[in-house]
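Here, each number is a calculation from the coordinates, and none is a lab measurement. Everything numeric here is computed off the predicted structure, so don't read it as measured data. Cβ atoms are built from the backbone, for glycine too; each structure is taken alone.
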Structure 1
Amino acid sequence: MSTPIEIRSGVELPADREAITLTTSDGLELIGELAMPVGKQPVATLVTLHPLPTHGGFMDSHIYRKASNRLPELADIAVLRFNTRGTTSPHGTSQGFFGEGITEQHDLEAALNFAISRNLPNIWLVGWSFGTELALKYGYDKNIVGAILLSPPLHRATDEDLDRWTGNSRELMALVPEHDDYLKPAEATLRFARIPHLEVIGVEGAKHLWVGESSTTRVLNEIVRRVNPSAYPLPETWQPKAKLN
């Protein structure tokens, strides 16, 4: 019998990983990765939108890397990560230049089109910081179950953008750190009040970048609670399958 592995920061659990290229409607190629459960179909799909690339955000930002490393195996969730235009990460560089959250609309649409072309089920947008602005501005009419917002700053997303989600059948949840640099839980509750069905969850002790294993665990658990409740809460250890002789 193999020894259970404690699930910590550097653990990478089994997944079928595929380097992918997304092609935007304005002709750019974006680099990315699709992580799938091994040997079975996913229950749901996360299309992730990373933090601001001009401030170090990319597809390998730690919450998304850990989601890719854990959720295919622990929760039967497919995780699609990609670098928006002009963004460089350890996986490589996407073509184009940073578009101030405007031309990135094409990047979001390319990622969703790819997921749909692969018949990936129950697609959710997961935005983090800058990525939440893209989700709010451009996800309201897309073929998705809903969107999960991590540390939303509400800088680029206007009240008009928020109003497009009012009465919208797509689900919305915002995880707001207690010590966020831009938008704290009380203010987030006021700003998002115009979307009655949006769930705001304040996370005690957390900061904008969700540093630390406790913050990572909380974020991934909240995502799973919404996306695949049958896998909630995530286990703290993982038992490797015995190798056949």
Structure 2
Amino acid sequence: MFDPLLEKLHSSIRIQGGETAAVPDGLRECRNEKKNSLIRSWLWQVPGFRRWRVSRLDAGESLQVLNSVAYPNYNIDQPLMGLDLLWFGKRQKLVAILDFQPLIQDQSYLERHFQGLKALQNRFPELSGEETMRLFDPNQYFSPWLLFCRGGAEKATNSLPAAFNAFLHCYWELHQQNSDKASLIPAAEVKQLQIAYDIYSAERDPAHGLFTSHFGKAWSDRFLHEFLFPASTKADSSPPADADYDLPR
């Protein structure tokens, strides 16, 4: 389901000078033969970014997942790039979230960094983020213009690929703009804001339960804290019961 999008993502990273980096031992790949599920992950070193991670879970008809987060260098105060795509084949159910995740919710910050994403939301009205605002705190790491989709096969095969490509192009354009001008947030503060993002996200990550159900708690806890959100330091960051994507049961 998501392999063409994965290749598009990796191709765009390579075009921007990205090179693969080492994933922590034991976390690059994990397989559950009983559930016929496989998760693979990549780390990229990309000019202008201190970290870019990608994960792909293939559980056949049961579940397909593509997830990625890009962390700009500390001397660049642009938003993180975050995407979560989930496909439940038996239910023909798609859940997709694509966003420039703001470090702060200050209005001037949003005006500086989100004109492109705002235009994308207008271009893809079927991916309006209004519904998902009931599920997440809009004042923490989500923008008012995120692209959100909950739909079926038609959106998965028609709306999503076009929006995905446009989203990546828009983020690369934003990065180029920010590479040519000074950041307004000091690098030390950007670092602390990115650390806070990891801590917040590890505490609420809705995918942690999915990974645990497929690969066990011990592996999934390591994956959460050592790969997905390595700046998080809590020993146990299981997401609270109300932190989910309103996924099909």
Test item: mean count of other Cβ atoms within 10 Å over residues 82-89 calculated as 20.4, pick one of 1, 2: 2
Working back from 18.4 (mean count of other Cβ atoms within 10 Å over residues 26-33, computed), options 1, 2, answer is structure 1
For distance in nm of label points 7 Å out along Cα→Cβ at positions 50 and 66, which of the structures 1, 2 scores highest? 2
Determine which structure produced the value -10000 for helix-only ellipticity at 222 nm (-39500 (n - 2.57) for each DSSP H run of 4 or more, over all residues; to 500), calculated from the coordinates; the candidates are 1, 2. 2
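Taking distance in nm of label points 7 Å out along Cα→Cβ at positions 98 and 146 as the quantity of interest, name the structure among 1, 2 where it is greatest. Could you put the intermediate results ahead of the total?
Working: 1: 3.2; 2: 1.5.
Top value of distance in nm of label points 7 Å out along Cα→Cβ at positions 98 and 146, among 1, 2, belongs to structure 1.
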Per distance in nm of label points 7 Å out along Cα→Cβ at positions 34 and 202, the highest-valued of structures 1, 2: 1
